[in-house]
Structure 1
Amino acid sequence: MVGTPSLDFRMRIVVRFADPLAIEGPLPGRRILHVASGEFEGPDLRGEVLPGGGDWVLGRGDGSAELDIRFALRTCLNEILYLRSTGLFVAPAAVLARLRGGEDVSPDDYYFRTSVLFEAAGARLSHLNQALHVGAGQRTPSGMITNLFAIS
């Protein structure tokens with residue numbers, strides 16, 4: 001019989017984005033949110049989110065959005081981690097309007113979940129490479145906050 005997975009908290013990531021870049025192409029609703037800065041902290045590591053990554057968002061016809069998040073983290077010990085994530089963001093039109101207006105909206109008012117894989121070098125962080133992680137996200141006026149959990 002397959003065991004029931006459990007969640008182990010790994011880190012909280014805070015990201016601030018530059019102004020969104022809207023792409024007017026064949027897929028309506030495409031936006032790119034570039035990382036301007038950020039930080040992360042967990043039980044056994046902390047550091048900064050490096051500029052240059054981002055979230056390639058695709059708005060879907062049903063009002064939800066597909067998330068394609070990729071960025072690099074640097075620990076306080078100067079170790080580099082690569083994070084790649086896919087996710088789903090769902091919010092009613094009224095909540096989206098409040099978020100786009102810069103309001104700080106409770107994460108209970110929308111759905112923001114991700115699945116995350118890491119690439120890390122070195123033995124100290126190899127456990128991150130060997131687990132699927134899930135994230136529960138929150139939009140902020142300047143970016144996002146995500147709590148990441150390893151699925152064991």
Structure 2
Amino acid sequence: MEIALCSKADFDQILRDVADFWGDERTLSIHHPMFLYEFGNSAFVMKEGELVVGYLFGVLSQTATVAYVHLLSVRRTHQRQGIARRLYEHFIEFARENGCEEVKSITSPTNKVSVAFHRRMGMKLLGEQGDEGVPVIKNYSGPGIHRVIFHKQI
């Protein structure tokens with residue numbers, strides 16, 4: 001399995017099979033096509049034949065030396081094979097090559113899988129202790145919508 005840039009066919013497959021990656025369709029609305037058309041140089045997939053088994057959609061800040069991971073997911077049938085780690089490491093190298101000095105990502109405080117993964121990736125959690133037992137930035141996504149912010153110097 002190799003990492004490649006996300007094509008339109010890959011993007012369409014991800015949208016069609018989003019529940020295979022996330023367990024349901026709750027994230028469909030944040031799979032915006034701008035990640036393909038406007039930020040396609042930082043949208044990566046890992047494929048097994050023609051099947052997308054994992055993907056990472058990220059962006060590089062236009063005003064700072066920050067790389068941001070927006071979406072990272074692996075098909076349920078391919079989890080625990082190091083695919084997410086390989087995609088993340090690939091994105092970090094891409095970010096370094098493009099002058100970034102740090103990488104960030106966010107999740108909800110209830111997303112225990114994401115929190116554990118990012119901790120294993122050596123990322124620091126910013127903020128103050130929240131109700132879910134992890135640090136959060138309060139009101140980050142609007143009034144009463146707290147988020148876990150992951151940060152790592154690269």
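Can you rank 1, 2 by mean count of other Cβ atoms within 10 Å over residues 52-59 and just name the one with the largest value?
2
Who wins on distance in nm of label points 7 Å out along Cα→Cβ at positions 108 and 132 among 1, 2, i.e. which is largest?
On the way: 1: 3.0; 2: 0.7.
Looking at the calculated values, the largest one is 1.
If helix-only ellipticity at 222 nm (-39500 (n - 2.57) for each DSSP H run of 4 or more, over all residues; to 500) is calculated from each of 1, 2, which structure is the one that comes out at -7500? Show your work: numbers first, answer last.
Details: 1: -2000; 2: -7500.
This figure was derived from 2.
Which one of 1, 2 has P(r) over Cα pairs in 10 Å bins from 0, in percent, as calculated from the coordinates, equal to 11, 40, 33, 14, 2? Write out the running numbers ahead of the final one.
Numbers: 1: 11, 40, 33, 14, 2; 2: 11, 40, 38, 11, 0.
Corresponding structure: 1.
Work out which structure the value 0.60 belongs to, where FRET efficiency 1/(1 + (r/R0)^6) of positions 76 and 140 (r between Cβ atoms, R0 = 30 Å, to 0.05) was derived from one of 1, 2.
On the way: 1: 0.85; 2: 0.60.
Of the structures listed, the value fits 2.
Out of 1, 2, choose the structure whose coordinates give mean projected area of the Cα convex hull in nm², for residues 12-99 alone equal to 5.9 when calculated. Can you show the working numbers first?
Numbers: 1: 6.5; 2: 5.9.
Going through each structure in turn, the value belongs to 2.
Out of 1, 2, which structure matches 17 when relative contact order in percent (Cα under 8 Å, 6 or more apart) is calculated?
Going through each structure in turn, the value belongs to 2.
FYI, it's all coordinate maths here, none of it is from the lab. What you see is a predicted model; the values in this text were computed from it and never measured. Cβ atoms are built from the backbone, for glycine too; each structure is taken alone.
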